[in-house]
Structure P
Amino acid sequence: MSSTLLSSSGNGAVTWCGCCKVVQLEFGNICLRFAQTEFEAFCNNVGLLNIQRWEEANSATVFRRKVHIQVRPTNITMVFSAEEIRELRRLMAEAQASLAMQHCGGKLHSYSLN
């Protein structure tokens, strides 16, 4: 399977599979697969997170990661530190820009995942 690397960071990467039309986000130990519209919606939701509010709401917890993202309709909650959310936002913004460039006729480098 060949995918296009849209963006990468120290903790993750975002790829696009043109064959199956799937955006794959790997970040830390989380791997999420989206249709492009789902990826755009997830990016929007992460962009709207109020990091300061989450940190204040969870300030009394012993856990380092204070920002929560619920995966509905499951009982799964992904947790992130403020720094991880900022890195995730940068990673996804770069991926969105790369996808936009690709759909406007730009060329991106493909690589094999095997």
Structure Q
Amino acid sequence: MALSLNHLNCLIGSDFDVTQWQHRAFFNAEPSRIEMHLQARVDLVVRWPGASRAFARGERIHTENSYKYRVDDFINLLHRAGLPHTQVWTDEKRWFAVLLARTVPVPPSASAIPR
């Protein structure tokens, strides 16, 4: 969090005080994603050359999304994107997966990832 606000301060000349913000992350089930936000700890004003913006205590800046897919849903997404040939490796619980997607099939002997 501090790194992104400090970087923004350098880029645009703003005066974000990193101690006035806290990181919030939670799972949003409907879009199946983890959302990251910065939340104002207090009422504050951020200034930059030519403008400013007031933030109320508790107000958030949505900074990042990390989407989570079921393997079958992600394979369908890859197929719609023109990558119909997919190889999948998962852990025993299927909590994590590595997918190799290609436009053309790859013979098993030419696979770059061991089975």
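Throughout, read-outs are computed from the coordinates displayed, never taken from laboratory work. A quick note: this is a predicted structure, and the numbers were derived from the prediction, not measured. Cβ atoms are built from the backbone, for glycine too; each structure is taken alone.
Where is relative contact order in percent (Cα under 8 Å, 6 or more apart) largest, in which of P, Q?
Values: P: 32; Q: 16.
Going through P, Q one by one, relative contact order in percent (Cα under 8 Å, 6 or more apart) is largest in P.
Assign the value 1.01, calculated as Rg/Rh (Cα atoms, Kirkwood Rh), to the correct structure from P, Q.
P
Kindly point out which one of P, Q the value -12000 was derived from, the read-out being helix-only ellipticity at 222 nm (-39500 (n - 2.57) for each DSSP H run of 4 or more, over all residues; to 500).
On the way: P: -12000; Q: -5500.
Attributed to the structure labelled P.
Tell me which of P, Q gives 3.3 when you compute distance in nm of label points 7 Å out along Cα→Cβ at positions 48 and 80. Please list the in-between numbers first.
Numbers: P: 1.5; Q: 3.3.
Derived from the structure labelled Q.
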